[in-house]
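Novice: Following are the structures in question.
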Structure I
Amino acid sequence: MQREVIKVHKKGIIVIPKIIREALNIEEGTLLELRVENGKILLEPLDLWQKVWKCCQGSAEEAERELDKEEEEFWKKRR
């Protein structure tokens, strides 16, 4: 298990160390899901394509529309 110590900056900003980003293929623009479980903060890359394919049995175009909808809903919640 990879462990790193990081500092929380103003407004709760944290920086994910490069070694962790590389190990998880996290790049600029990657969406992360943050949740709390048993008093711990968990960050996990959010794969919207995987989420869409689980719920959509139609065409690629339908899946893309569903993905766009999911992303739009995500950003609405962030505002």
Structure II
Amino acid sequence: MNVTVEQLTEKLKTLPENFLERVWGYIDGLSEEEIDLEIPEWQKSIVAERVAEYRQNPDSAIGIEDFFKEIEKEFE
């Protein structure tokens, strides 16, 4: 599909402002040259520590449903 800048401009003129903000965000995202998806070593270390703690004491973990209930209680 070949779209000209003029066609895009005309189409954008008809959109509500909140849609224009979303479109602008998409354009910004597309125009970023490079996204760094590297996980920092300090974050990897924290995850490794937590996995090791869980493996030593798997009964200390709670189920996901209980976790969500606890989070909901905090925000009531």
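Bear in mind these aren't lab numbers, they're just calculated from the coordinates by the rules spelled out. Since the model is a prediction, treat every value here as computed from it, not as a measurement. Cβ atoms are built from the backbone, for glycine too; each structure is taken alone.
Novice: When FRET efficiency 1/(1 + (r/R0)^6) of positions 25 and 65 (r between Cβ atoms, R0 = 41 Å, to 0.05) is calculated for each of the structures I, II, which structure yields the highest value? Walk me through the numbers before you get to the answer.
Specialist: On the way: I: 0.95; II: 0.75.
Once FRET efficiency 1/(1 + (r/R0)^6) of positions 25 and 65 (r between Cβ atoms, R0 = 41 Å, to 0.05) is worked out for each structure, I has the highest.
Novice: Next up: Matching task: -12500 is the computed value of helix-only ellipticity at 222 nm (-39500 (n - 2.57) for each DSSP H run of 4 or more, over all residues; to 500). Pick the structure from I, II.
Specialist: Values: I: -12500; II: -21000.
So the calculation was done on I.
Novice: Compute percent of Cα pairs over 20 Å apart for each of I, II and report the one that scores greatest.
Specialist: Numbers: I: 47; II: 67.
Once percent of Cα pairs over 20 Å apart is tallied for I, II, the winner is II.
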